[in-house]
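In the part that follows, the structures are each spelled out as structure tokens.
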Structure I
Amino acid sequence: MTGAPLPPNPRLDPGKCRGLTRAASADGFFLVCAIDHLHDFAWLIDKDLSKVAHADVVRTKDAIVRDVAPVVSAVLIDPLYGIGHLIPAGTVPRDVGLIAPIEEEGYTFAPGPRGTNLRQGWSIGQAKLAGADIAKLLWFYRPDAPNASAQRDLLSRQVELAAEWSLPLVVEPIWYPLAGEDRTTRAWRQARVEGIVAAAGLVDSLGADMLKSEFPGDVSDDAARHQAAQACAAIDAAISIPWVVLSAGVGFGDFAVQVEIAASAGASGYMAGRSMWSDAVALHLAGRPAQAREVVTARFSQLNAIVRQSGRPHIPGTPLDTCLTQVPPTWYKTWHPTP
């Protein structure tokens, strides 16, 4: 695609406004089931991946998405095992948003700097054409890592592409240990919290439309929860875009506490994965679909109640007078020329 989008303000971009609206609940909360996992999802089916067929993963994801669809506002699903199959199959209902990851990542890494690997043969533009309401980028970032500049450039380029396609971009910054660092020390944990807060501000300043944040701390005791609440407040103060918290595989009980703390600080919801549905996968594989559905819907419903009680809704809406002033009548003539 060529040509600059008009108007340049993302809050006046009809495509981005519409995408954020479709991924949120009617009352403005992002209640998202994240099921874009790849090999680690297949491992839930069989630790010997040679025994897991592509169709096995797709069918299991189909079962989970159908279970959670009545209680979530959107699903985050991948192109390999999800979008190309579950959308035509009608697995994702019309009133459930679709968020598409553009990276290809696992959960095992070699020591040293981590770089974001974009999925080959897949892009923000293709996600838009496939019906995605939002694109998601997993973004490893340490300002003191030797690849920090390259990672910033990568994010800036994806922000540009998201603007060209009028597709909102949610960015998920991940803090990670560099070689020789001991992540069990108090100093490292404090550096991680500070890094999460700083990355939030950077993501906003580089033009992302939404933040998917790691939880800045832990909830092991009252003191830890208090410190985490302060860090969440710092995240909220550092950004002007909506934000949600990710689950990172912690236990459901701990994640529910994390969601409450983040929502109380201004978060607009969550994007939750393994903490929510890993037990349901096991139940489906054991031939107990009714119990699987009961477990997973109860968990999402509990989080939804927490978010609605404590969180800040995000409902895109610019005063009409502002739109009339800033958007010319013939705006569409220079709006994304045909590729």
Structure II
Amino acid sequence: MKALKLSLFLLVFGFLTGCEQVFIEKDPPNTPEKNFDVLWTTLKERYSFFAYKHIDWDSVYAVYRPRVTPQTTERELWNLMSDMLDVLRDGHVNLRSEFDLYYYNWYIDAPANFDRHLLDKSYWRDTERTGRMVNTLLKNGTVGYIYYGSFIQPITDAQLDYLADKFAGAQGVIIDIRNNEGGNPINGFRLGRRLADQRRHVYTTLYKNGPGPNDFTAPDEAYLEPSGKPLPKKVVILTNRTVYSAANFFTAMMKAFPGVTVVGDRTGGGGGSPVGWELPNGWSFNFSSSITYLPDGFIIENGVEPDLRVDQTEEDRLRGRDTLLERALSLF
């Protein structure tokens, strides 16, 4: 359990202290050139995915740095930095100022595969809200269903005990996390323990701990084991491209369990825990500082593939049917 506790601590620390600085240069000059250099250099020394994404950060510097001069305005500098950060293709990379927020949109070109109005109309008429978990029994009361839309919203053991009793006689349970952009990974572990069949190695994380390209901590293995009243062990997880960050981690770790089937689209990714920095002008930025991979070595930064790829069809939508949910129900 020591490895699990360490992984959780470091991951949660990264998620919940997004503005925490790892080092601070004393009173650096507030010039366009210095602000650019602090951003570029910090990423060069601390960003975790250059090798994985085959990015030559020095060549990026050669493209963007000559465009920064003492006369560069704040908006020009912002636009230039935003263009540079796009190269990283990372939803955990963002830049914040008093006038704007930059982030990389990782899901914009993917099918939505989620229609809240359709769910409300066709599937959620007879539901309970247990905390933030929308839940019901589907397929004539034989399959449990939970929609959990954000890992920011806490899950309590009492809530999970209630759902375990409610679904005690069900054939299985569908965990719908579509459009879940992440939050606190502790909630994923709390839910995962109710779905686990036995103690299993779920993923391994390396944390960037120095300026060199190969400066990472030793591998830190995370394990998940059953705890509390169990939910049914036959599980279908519904995903789309907007599933990100802590929700991506949840999907990844549940792949370790043989009774779990992931249905839908590849998740959006977000496989590095973010840390934060501040520029001399007061702007702050976050970036990924770790690498997480599955027991088979697969790195989860760009998302986790489903076991069954399913997209919402227009024909089903017009009939009031959720294609992904109907495919999940057909597995029971």
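Since every read-out is calculated from the coordinates, none of them should be taken as a lab result. Quick caveat, the model's predicted, so the values are computed rather than measured. Cβ atoms are built from the backbone, for glycine too; each structure is taken alone.
Supply the structure label, taken from I, II, corresponding to FRET efficiency 1/(1 + (r/R0)^6) of positions 58 and 138 (r between Cβ atoms, R0 = 35 Å, to 0.05) with the calculated value 0.95. Don't jump to the answer; show the numbers that get you there.
On the way: I: 0.95; II: 0.05.
So the calculation was done on I.
Given a value of 16.9 for mean count of other Cβ atoms within 10 Å over residues 250-257, calculated from one of I, II, which structure does it belong to? Working shown, then result.
Values: I: 16.9; II: 23.5.
It must be structure I, since only it matches.
When Kirkwood radius over Cα pairs in Å is compared over structures I, II, which one is greatest? Before the final figure, lay out the partial values.
Values: I: 20.6; II: 21.1.
If we compare Kirkwood radius over Cα pairs in Å over I, II, the biggest value is for II.
Can you tell which of I, II yields -9000 when helix-only ellipticity at 222 nm (-39500 (n - 2.57) for each DSSP H run of 4 or more, over all residues; to 500) is derived from it?
On the way: I: -14000; II: -9000.
So the calculation was done on II.
To test your reading of the models, identify which of I, II gives 0.90 for FRET efficiency 1/(1 + (r/R0)^6) of positions 66 and 306 (r between Cβ atoms, R0 = 35 Å, to 0.05) when calculated.
Derived from the structure labelled I.
Supply the structure label, taken from I, II, corresponding to distance in nm of label points 7 Å out along Cα→Cβ at positions 34 and 234 with the calculated value 2.1. Kindly include the intermediate steps, with their values, before the conclusion.
Values: I: 2.1; II: 6.5.
This value belongs to structure I.
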